[in-house]
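Participant: I've put the structures underneath this note.
Since every read-out is calculated from the coordinates, none of them should be taken as a lab result. Values in this document were obtained by computation on a predicted structure and should not be read as measured data. Cβ atoms are built from the backbone, for glycine too; each structure is taken alone.
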Structure 1
Amino acid sequence: MNLTYKMLLTFAALSLPTQALAWTAVKCSLNNEILTWESNTVTMRASSVSFPAGAWQDALAASISRFNENPSRFNFSLSTGDNSVGLKNGQNEIWASDDSDYSPAVSFRWYGGLAFCANPHIKESDIIFWTGVNWMAGMTKSNHTYYGGTFRPLQTTAIHELGHSMGLGHENDEYNIMGDDRDVVNANGNTLRAYLGEDGSDGAVDLYGLPATLSQDVSVGHWKYDGEDGEYSEHTRTVMTNSTGGALNFFTVAEERVYRVSPGQTVQVEFTYENNGASTVNPKVGFYYSINSTISTGDVRIGGFTPSLGRKDAYTVRRTVTIPSSAAAGYSYIGAYIDEDNAIGEITSANNATYQRIFVE
């Protein structure tokens, strides 16, 4: 189910792509001014009923923390215990409702500068989650509907809606949290990690600029762009092929492809690499053979490369590796680990590794 995006405006606005960029922003229809907050820090107030102390409040706090890993000057803070929430009441608030019109979640924004869009700025934003969604507060992979579970992660949807609250529109031409948010996750072992991503981070920097102290972050994932669905980007799993790019036989377990390979076989493995930081970097990427889905530099290294990653694209590429001749029959994994030598000095390395699953015959 696609996210709904609604706005109540003091004047007409439309969503337009900015020049030569994938991210989009809402602009004033009268003078084409991009709409942003006047302050670089905005406090969101969480309902004490919808987000009491415990798992759901923790999930919301984690979402804001993940969002604030963007390299721009902009960030959100979270205030809890709001006992009186409502639209257009002069406060930025987050709550849940049983009204299906909000399915699965919406972000409302109001703007100032009515006269010909003079000095237009966002003045208030409210986010509402529909209680009819089978939400999950944590980020356990096996619970996620795209990994064989039955739940939708609140954290990815919250980051999507926070993107709207910051000033981003929907996006449909690259792998992006402002498209279908549910699969913009890093997966390693049975843990998923939500994040804003390259394009959202790029939009944040272009809207609000870079701070004096620059921050860096790179990530690798096993999802990629797969076309558009209206104003939303669609995503699919990255693939493994034979050495010439041809199809490998596979079967499916918990919604994940398991590729049939042989010891000593040469294959091409595909992942998506993102620069979510302040400037172009050249991280070392290592490929690893592992007997489990938690990829680390302690696994068997079977290759690598050093890409140049700018903050203008999500890079989905294939590289050739060879299955170890000693690989035992049965399930195992081919992983990618970006910044394997910890040379960049990132905000976090929790999104630096992921995998493809194989079955050695």
Structure 2
Amino acid sequence: MWRLQFTESRPINNYGLKGDYTQRLDDENLFKTGFQVQGSQATGGITILSATQTSQVVTPSSDNSVSTGFFESVYAQDDYSISKDLTFNFGLRVDATQTNFGTTPVVYSSDGLLQPRVGINYILTENTKLHGFYGKLFQPAPTENLRDSFVNLGGGPTLSSYDIKAEKDDYYEVGLAQQFGPQAYFLNVYYKDAVNMLDDTQILNTSIAQPFNFARGFAWGVELSTKGDFAEHWSDFLNYSYEIAMGNGISGGLFAFNGNGPGNSWTFLDHVQIQTATLGVTYHTPKFYWSSQALFGSGLRTDPNNGTSLPSHLTFDTSVGYEFQGESWWEKWKLSGDILNITNNVYPITISNGFNGSHYAAGTEYFAHLTKEL
């Protein structure tokens, strides 16, 4: 009987600088520009222990090299108000990354993207607002390189080239906001077309994660929400979303699959929950509040290729609080309490999907809070 144990101790230190500048050029133009630079360094290693009932072998790993990464970004945009009802937003952003994994031989990776973006906001009536957006998006890969560990563990080929790529997207969104009396309603529809879509896989049943790339990917969804006041001291909110996200083929991180990765067919991403909804009501006065909410989820994906969905779940939470008001220091206290998952619904969150292992929601939880305003 074989057993495998893993340890990873790789702290990452991040250092950065960010600046933004906004200038009202005239009545029609609001100009914004900014920059961001960041440096990251990861140190430490990974140990793989392969053991039987009679012996154990520590598998050496060269994943303990120092990894350094750099990120630079600059943007400029203009909010152009044609009239009080119509505003255009034009922007341009440039991102660049460089990564050095410090291995022997040295592994160096760099990438970047020029990202035009345009948006529109139109006030159709006093209570109706429309918006639209298109932009290119850039998401660099995390500074992680576990090629040696995957090869040693799987008995695979000689150490391959580092092939993780940054994700590059075309993102579209349109939306509508409508006010009816004290109640506001919102509708958003979005679509993302991705090249080299980033996702994570793990070393067997551990939480040690390695990014990889789907060659192509997409995500689209619809979001509906409403919020407002329906009576004196009473407010409500409702959010509902429907989402699909899938990837096809592998274009980076082939070493993590040892020939067993997803093929050239569309595969659900492991973190997809197709339907999600929350509903809540709150009663509030200047000193007292009580709120309750219900949460529904259709279930995350499961099975080796995320082909099925876990059972749906429904939970309920409630909170109550009171603020002791006054001018004296001992009167400025806030006392509150929460009960989470009132019905003790210990539903499965993940069962043997890409996150590895099985995870379940916590049962009923009770919290009490006492805070003091200074």
Structure 3
Amino acid sequence: MKLLEKILLATDFSKSSDNVVENAIVLAKTFQSEITLIYVLPDNINDEKANLFLKESAISQLEAINERIKSEGVKTVQPVLEYGVHFDKIIQTADSINANIILIGAGEKLKKDNFQLGTTADKIIRKSDKPVFVVKKDKPLKIERIICPVDFSDESERALKNAITMCRRFKAELLIFSVHEMVYSGSLRPTFDWNELNEKSRSEHIEEFNSFLDKFNLTDLSWEKETQGGDPSSEILEAITRNKSDMIIMGTTGKTGLSRIFMGSVTEKVIREVPCSFITLKSKNFISLKLERRISDIQRHYDVASQLIKDGFYEESINEFKICLRINDMHIPSLKGIATVYEKLGNSKMSEKYRMTAEDVMAKIWDRKIEEDIRRHYR
């Protein structure tokens, strides 16, 4: 079973990139992912000796990082060395290897500059359809609290689905955060009751928020929801600090309807000042369930089914349990597993059916054992 199959790890060999590599290792271990390293050299080096030196140095450093990753038991493939524009080559490689996610450092921040995101990371987020995981400098991947802002768009729905799975795997708490923009309450028409209008807007927003959350499986998850009124980007940044979030996962476009090469205005403002690492998504998930259908070992199918329950893929877990039952129709753990899943889904009738079936099977096995003991005794 694969949820996050391929990670494209972009490195620049800087001191801060060591932490980016460590983040990639933790992520790959958590999801049993494969890592592909990439480094991009400029293509305008005219001096042949300098070009050869840079190439040999890059290959040597790529191999050293690759060995470091493999020493942690993470699967890797041959590192990629490209020439050209950094963000273009990274995006092209992500597409060519069908990476689930691009992992890159945030870049260095200038002291007098509020814009914390490096140029390469910024352009990758803007121009790639792939999800992008941006690692903040000196931030280890120790995820305890994830915040996912939602505006009820398709992009935020996708972001929340992925955030839920991340929380399950890292056993992290999830804050689902939503902001409703306040209606004008300036000096014009002072006799108008703006508070009443804002309260009505808030009530409608909360109703839409609750309806939106009904789409998701939040069973067995440590989560809470929060609604605030005001400027979305400011409220999101305040919520990150207040919640002490380790990561933010959000869609890069929303109700603004911008072209795919632009970020939504709210996302753009947030990632300029966000204090933690973040993942942005456009039209693709970085969590994508891929099941191996060629395995025939009942224990492996059962293990996959058990993990699927933990990850919240309930319907898929039932299918895996049923594969076990096709191999052995008296496999009690699978019968009990299906009963448990139906209970989580709120289907008490089907849960009771499979629980009773498991009890009947146990009774038959017990009767057979007694019969065999009696025959052995009299023999």
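Participant: Output the label of whichever structure in 1, 2, 3 has the greatest value of volume of the Cα convex hull per residue in Å³.
Facilitator: Once volume of the Cα convex hull per residue in Å³ is worked out for each structure, 2 has the highest.
Participant: Computing helix-only ellipticity at 222 nm (-39500 (n - 2.57) for each DSSP H run of 4 or more, over all residues; to 500) gives -500 for which of 1, 2, 3?
Facilitator: 2
Participant: I've got another one for you. Using the calculated result 2, 7, 13, 17, 20, 18, 11, 6, 3, 2, 1, 0 for P(r) over Cα pairs in 5 Å bins from 0, in percent, for residues 27-178 alone, pick out the matching structure from 1, 2, 3.
Facilitator: Comparing all candidates, it corresponds to 3.
Participant: Thinking only about distance in nm of label points 7 Å out along Cα→Cβ at positions 331 and 347, which of 1, 2, 3 has the largest value?
Facilitator: 2
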